[in-house]
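Computed from the coordinates by the stated procedures, all read-outs in this text should not be read as laboratory data. All values reported here derive from a predicted model rather than from experimental measurement. Cβ atoms are built from the backbone, for glycine too; each structure is taken alone.
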Structure 1
Amino acid sequence: MNFTDVRKLSELRSVLEGFAARHAAMNASSAPAALKQLRALLRRVTQAVRQRDYAAFRSADRELHESIIQLADLPLLRETWRRVWDSLLTFHQQGFEDYFPDNRVLADEHEHLVETIALGDPAAAEDAARSHVEAVWFRIAEAMPNASEPAGDPLQRAAAHLAFRLHCPLKLTEVARDVAFTSPGNLSRLFRRRHGLSFQAYLQKLRLEKAAELLSHTRLSVARIARRVGYRDVSRFGQHFKRAFDETPVGYRASRG
């Protein structure tokens, strides 16, 4: 299977799992046993990630995602999902160490997915599922030996990385070195030339725009949304949001309810 086919299949997985997570969240309140199973599987995933036990991770990860598919309770979805998942197995197995360098982030992604389903918030669950799959694809594709020229467009690589990792600590020096393959000074100049913003201002704009989307379309708390877009200080998030949108996060949500 060539790189283009793998990418298309991964995009299909994203659509299927987003759809399943939305319906799983709708069914969550009437399925306490299923939620208990999801949380037990989440603990297995987290333990495997911390121990960097790839075999245990893949087993628990598949069970967790398949349990979400089952909870969605939609005809033919499970069969279709299994075929897509199995077709991507080789892709998934190309290197746990290379693809998931930050254990905490990987564990957090799974926790966020399970918790949005448990909250019974369909839009948040779909967003969590799709973001999770797409972020994993980005990390894997980044390491593919037959991908396009590794350096490519430094700004494009950096911008894509930021879009998928808003919830993570992100520093210009690290993104320039590990993602854009250029100097921090050059990457900063590219952001100003193309977007008219510094690296930090561009990142903050992405974070606040994502927060506005989640406030408009989900029932997630302001604190959870703040964490989801990379803010550990909710007060600081509120200050930045009001400066950008001329409304507090609570006011913004109320005006669009």
Structure 2
Amino acid sequence: MTTQVVDQQDAVRLEGVSKVYGHGRNGLLALDQVSLSVVPGEFVCLLGASGCGKSTLLSLVAGLDRPTAGEISTGGRRVAMMFQDPALFPWLTVSANVEMALRADGLPKRERQARAAEFLDIVHLGGFGGKRPHELSGGMRQRVALARALAQSSASSSGADAVLLMDEPFGALDAMTRDLLHDELERIWRERHLSVLFVTHNVREAVRLGDKVVLLSSRPGRVAEEFPVALPRPRRTESAEVASLAVRITDRLKEEVMRHGR
């Protein structure tokens, strides 16, 4: 059984984390002895073939599930999670969707409304609080989901030093919208000093955003290799430097997939 450890150095730390679904011969080993860290303020991207345990890893860090073995620490920081599907409540306004993340703090209604407006301003959706989700584009709905995640991560008006977990949040968007949201996310990450663990299947997206790219092997997921991204910011997805490192990581990913016969 795992114990929750407070680590002052790392925003996220996993030490020897394994996850088995089921029991005995029918058990499925999803993650095997995974150790990795995210230092405060770092943007780490997780890559790997489908089914390698990337989403499972995020769920464990978020506390939505428990590891079979190993230790996970977030140093007492607030943790928020953003999914590929915005998962907004269609019957609520945009503002009310963001406010839902603030209810657990027991804030009075007026303060919740003011804070929701602040978070919508951060993602450049000021003035859209009264809209319903179906009135927004896909990119705008993801901005609302990001505002809600920021609200969830924030115990104060700054929300600094929080951990933001993102599970392929832009995977369903068109290339132009995704590129615009990359810029927005990078701006918010810098301004709010967030620590980010970002899951993606898109190698160029990982290089575009990450300070470090962690490659997981095919199931069971293990850390196959870590790639520091020393390219200056801001970066462009189509730049030669991003493309060059993306090719190197893609080749390594192919090696892992072929090694496991998948």
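Worth a mention:
- Origin of the derived value 2.2 (distance in nm of label points 7 Å out along Cα→Cβ at positions 190 and 238; candidates 1, 2): 2
- Given 18.5 for mean count of other Cβ atoms within 10 Å over residues 14-21, calculated: source structure among 1, 2: 2
- Label whose coordinates, when relative contact order in percent (Cα under 8 Å, 6 or more apart) is calculated, return 19 (choices 1, 2): 1
- Which of 1, 2 yields 2.1 [distance in nm of label points 7 Å out along Cα→Cβ at positions 46 and 174, calculated]: 1
- A value of 15.6 for mean count of other Cβ atoms within 10 Å over residues 70-77, calculated from one of 1, 2, originates in structure 1.
- Comparison of 1, 2 - label where distance in nm of label points 7 Å out along Cα→Cβ at positions 30 and 110 is highest: 2
- Structure from which -11000 was derived, helix-only ellipticity at 222 nm (-39500 (n - 2.57) for each DSSP H run of 4 or more, over all residues; to 500), options 1, 2: 2
- The greatest value of distance in nm of label points 7 Å out along Cα→Cβ at positions 134 and 246 among structures 1, 2 is that of 2.
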